[in-house]
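Visitor: As structure tokens, here come the structures.
We did not get these values from a lab; they are worked out from the coordinates using the rules stated. Treat the numbers as computed from the prediction; the structure is a model and nothing was measured. Cβ atoms are built from the backbone, for glycine too; each structure is taken alone.
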Structure I
């Protein structure tokens, strides 16, 4: 069946198609760029850095794994693999929750804190270079507004998504 036989109501307009392609390209390209830079600079993945960031910026530490999964926008099983990698590198440690034996906590080690603090400035600079330096302030506000609506729609339908962060300090 060719696309000419598809009901026009079931197709994206030309403008929608261009927007969708650009969004898809950006969605795949940004994490890949950040991941490449972090691996080269710090020897860790973007998801690893996200976990470090959300532990480092948590109001209280150590952080419950379930809370960290939510704030880092990772599934609990994905976060568990990330924390395992961080533990193997001596960057994080798991602890039993003294108040709830069913819960596991995670905290950064001194080495994890050092790696995080050393890499935040370059990481934020890379985010600015790839995203905000390409936008006027008005475009940035409009993009932020549109993305809030889109992210809410995805969260409402799905519950969780991969690391984008929900704090004022992006990762």
Structure II
């Protein structure tokens, strides 16, 4: 954490945006432990973090197989009054689906919608892919129809995952 020590020594006043960019970059480069340390240091300094900072950490936790910790971080974020966004929710939904927990992922989508957050094409695509990987093709088909009914148009990636699910069932 030499960078943080140098920032402190030079009395640089960084805000949540800069810290968020640092945390995001650290997570994307595989330095989750350093990002978490930075996150905790920023909280100790009582610098208010935004949803983007939390999303970066949640994404890093998910990509490192730490789904329980990611959902805990998501709960903390909501408890302190930060509203999640479609990106934060989609990160968690994707991780839940990859963990074979598409039912819990769909519950999160329902919660999003209940609180006025609109799921997007990517959100539905990760859910459809999750259903397909679990062999739940009828649920995937139903969700595709529901997506279109809600005015959200599937894209090539959505159709690719749908077709791959069908192909898996055939073979």
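Visitor: Given a value of -0.92 for log10 I(q)/I(0) by the Debye sum over Cα atoms at q = 0.16 Å⁻¹, calculated from one of I, II, which structure does it belong to?
Guide: Comparing all candidates, it corresponds to II.
Visitor: Tell me which of I, II gives 0.35 when you compute FRET efficiency 1/(1 + (r/R0)^6) of positions 37 and 149 (r between Cβ atoms, R0 = 41 Å, to 0.05).
Guide: Only structure II yields this read-out.
Visitor: While we're looking at this one, here's another question. Which of I, II yields 14 for relative contact order in percent (Cα under 8 Å, 6 or more apart), as computed?
Guide: II
Visitor: Here is a follow-up. Work out the source of 3.7 here, i.e. which of I, II gives that when distance in nm of label points 7 Å out along Cα→Cβ at positions 77 and 117 is computed.
Guide: Of the options listed, only I reproduces it.
Visitor: For structures I, II, which has the highest computed value of FRET efficiency 1/(1 + (r/R0)^6) of positions 69 and 133 (r between Cβ atoms, R0 = 35 Å, to 0.05)?
Guide: On the way: I: 0.65; II: 0.90.
Max of FRET efficiency 1/(1 + (r/R0)^6) of positions 69 and 133 (r between Cβ atoms, R0 = 35 Å, to 0.05): II.
Visitor: Assuming -23500 is helix-only ellipticity at 222 nm (-39500 (n - 2.57) for each DSSP H run of 4 or more, over all residues; to 500) as calculated from a single structure, say which of I, II it is.
Guide: Details: I: -20000; II: -23500.
The read-out comes from structure II.
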